[in-house]
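Asks: Once you scroll down, you'll see the structures, which are given as C-alpha cells.
Read-outs: derived from the displayed coordinates by stated rules, not from any lab. Just so you know, these numbers come straight off a predicted model, no measurement behind them.
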Structure I
Amino acid sequence: MKRTFWIFLSYLLLFLAPALSSAAQTETPGSAFLDPQSAQKANSREDELYASANTALNNGDYDAAVSGFDQVARMKGRRADGALYWKAYALKRNSRATEALAAIAQLRKEYPQSSYLSDAQKLELEIRPRSPESIADDDMKLYAVDALMQTDPDKAFPILEKLLQGNASVQVKDRALFVLTQNKSEKAQQLLLSVAKGSNQPELQARAIKWIAVSGHRNGQALREIYQATTNVEVKKQILKSFIINGDKEGLLAIIRQESSPELRREGIRQLGPMRAEPELRQIYKESTDPGTRETVLQSMGVAGDTQGLIEAAKTEPDPELRSKAIRNLGIFGGGQGLSALTDIYNSNADVSTKKEVIRALFVHGAAKDMVALARKETNPELKKELVRNLSIMGSPEANEYMMEILNK
C-alpha cells in the first residue's frame, strides 16, 4: 500500500507540474496539485485526498492519514482547517505528541474562526501531560468503574449516572459509558442514548456514539435516531463513520437514500467502501445523476476492491471526467484484473485523452512491462512520447532496458 501511495505521489508531482507552476505565479490559495482554472476540479481533488486520508485514519494507517491530511492542509482550501485537526488527531494516535501539538497551533493561528477549534482544544488537553496526582486519582476511579461490571446493574446504574453528570475526567466518563454498554437494563440503554443525543458535552457525545456503534449491529436503529435528532453536521458525519464499526450496511443505506444534503450523502457513501458494499455502490452509481456523487462512488468502489464495477464504469461511462476517474482508480486499486482491463481499454479506444489517462493509471500501477509492450507498437508520436516519458522515471528493469533500446537505435 505504501509503495502504491508513493508511486501515485510521484505521478502527481511529475504530470501536474504545469498546474503547480500556474499556482505559484498566481498565488491562488489551495491550488497546489490542481488545475487553477477550475474551482470545481480543485474541490474534487481536495475531497478525494480528504476522503482517502479519512479512510486511512479509520483503518488505523496513521502514517498515511497524516500524509494525506497534510496534503489537504497545504492546499489551503475549504477543508484545510479540518485536515489540520485530523492530522493532529492521527499524530496523537501515532504517539507523535509534539507534532500533534504543532498542528493544533497551526490550526489556531491560520484559522482562528474554525469550527474545529473547540475539538482541537480538547485534543490538546488529552495530549499534554497531567500531574501525577491527577493520573493516580483517575487510575483509581477507572479501577472502581471497571468493578461496576461485576455489580448488580440496578446498583451500578445510579453511580454511573452520577459520574457522567459530574466533574470526572473524560477518561473516567468514557469508561463509564463502556460499562453502560454492558448493562442491558432499559435505564442504562436510555442513559447511553441520551448522552449520545446531547450536545452540551461534544467530546462525551462523540464517545457515546462510538460505544453505541461498538455494541453491535443491533444498535443501528439507535444511531439512526441520533442522526435524525441532531442538526450538527460534524456529529452527523461522525455517526455515518460509526456505521463502519457496527457493520450495519442497511442502516447506513437508509440514511444515504433519505439524506438531502449532498455533502452528507457523499460522506455516507465513502463509508460503504471500507464496508465492502459492492452491490450497493453499483446500484447508487446507476441511480445517481449527480457527477460529484458518482465520483465519490467510484472512489468507494476502489476502497471496496470492486474492480469489476470500476471496469464497467471505465468502459461505459459517457462523462469523460468520470471515465477518467474510473480509469485512475483501476490503476490504484485494480490489481491484476484491473491491469488487464486497462490494456484492453487502451487498445480498443481511439480517444487520445482516454489513452493518456490509461498510461497514467498504468504508471501508478507500476506496470512497466505492459507499458513497454504498448510503446513498442504505438504509432501515434504523441502517445509514444507519453509512454516513454512515464517509463523513463519508473526505474524498473523492463523500463531501463527499453530506454537502452531507444538510445541504441
Structure II
Amino acid sequence: MLYASDFLPSIGGREVVVHHLARCFQDLGHNVRVLGPRGWRHRHLQRFPYPVHVWPGLQGLFPETTALAHLWFDATIYGCDIIHAHSTYPSGYIAARFKTFRDVPLVITPHGEDIHVVPEIGFGQRLDPVQRPKIDYALQKAALVTAISKGVEQSLLNANVDPAKIRQVPNGVDVERFETPQSLNVREWLKLPSDARIIVTIGNYHPRKGHEVLLRAMAAVVKSEPRARLVIIGIGTEALLPLIRDLKLDQYVTLTGRLDIPITGATQGDSSRGQTQPDYVAAILKSSDMYVSAGTFEGTEGLSLAVLEALACGLPIVATRISGNVDIIKDGQNGLLVQPSVPEPLAEQMLRLLNDQGLRVQLAENARVTGRGYQWREIALQYLEVYREVLENKK
C-alpha cells in the first residue's frame, strides 16, 4: 500500500513519485494500490493502471480519526503486507497509529517540508508544536525511513532518527517522456522571438524557491544578452508580477501558470478531456538553453523532480548549492553550482552558459547521462529491496 494524503491530478513531487512507483511495482508483478487521496469528485475521471482508493480527507471535527478508520477498513478488506507512507504527516502519523491495531510494517518517505526545518522563512512542519510530536512519533514507529537526498538524511538525524533505520533512495524521472520528440513550437506558442535564448525554471511559488533572486539575476542578464527570456512554470507565480514590473522585465519574463503533465499509463474516463494536448512542460524544457534552480536556503528542497527532468532533457543547469541540488549536480560536469540567495553569482553563471557554447554542449551531454541513471524502474527496484529488508526483519 502506497499511502498519501493527496494524489494526481494534483501536481506536486510527492504525487508524481507515488504514481511512478505504483506503475513500476505493478509492471514488476506486485500487487499495489494507492490509498489516501481525498476528493473523489476531482479524481473519478482519471483511470490508472493500478487501484486508487479515495478517503474522505482531513476534514471535519475528527480528521485524523476519520483517516485512521478508513485505513483500518481498507487494510482489513483488501489486506497489505507493507505500508509505505509518503510524508511523515499526516500519512506517516496515521499509519503509525494504525500499528496499534495491526502490526503491518511501515516505511516512511519524507519529501522535504515534512522533515526539513528552516526557521528563517518559517519553513517546515516540525516548526508547528502540534505537528512536531506527531512526526516524531511516526518516525519512531517506522521500521525503516528512506531519504531522497543527503539533506533529508541530515534532517532525519536532526529529528533523532536512529541512523540504522535510514536508507538512501532518490527520486526518479520518466526518461522516456523526455526523449520523445515534441511537435509544439514553443517560441510561437509563448509568443517569444524566434532568436530567444530561453531560460526555464519550474516550481509553484514559494519564497524558498528563489524566484525573486532569479528575477534580479535576470535583470542583470538581459543587459548583456537582450535575447534572453525567462519562462517560469508553476502555480501562484502571479505574485511575482509587481517585481517583474519594478525590474522592467515585462518583455523578458513569461509566467505560464499551471501546466498539466501527461501521466504515463493513465487514461481519462471522459475522452473529451483530452489525451491529445501537447506535453507543454517537456516541450519547453527541450526548447530551452538552460534550466535554473534558485532555491534560497539549505534544507528547502528534498530532491527536485524538476531538476531531474531537466537533466533527462540534456539541459545544462545552474543551481544553488543547497540540499538536493548538490546530490545530483556536479559543478563543472553536468551543471554549475552557485551561492544561494544572491543574484550576482547566479547572473554570472547564467551569462557564462549563454556565451559559451562548448560548455553548454559538454554540460548537456553529461546531464543526459546523469538523468538516465534515475529511471523510475531502477528507483522502484531500490524500494523493493527496502521492503524485502523490512519483511525479513519481521520474521
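Asks: Computing helix-only ellipticity at 222 nm (-39500 (n - 2.57) for each DSSP H run of 4 or more, over all residues; to 500) gives -11500 for which of I, II?
Replies: Details: I: -24500; II: -11500.
Attributed to the structure labelled II.
Asks: Taking 0.97 as the value of Rg/Rh (Cα atoms, Kirkwood Rh) derived from one of the structures shown (I, II), identify that structure. Provide the component values of the computation, followed by the final result.
Replies: Values: I: 1.04; II: 0.97.
Attributed to the structure labelled II.
Asks: From I, II, which structure was relative contact order in percent (Cα under 8 Å, 6 or more apart) = 16 calculated on? Walk me through the numbers on the way to the answer.
Replies: Working: I: 8; II: 16.
Of the options listed, only II reproduces it.
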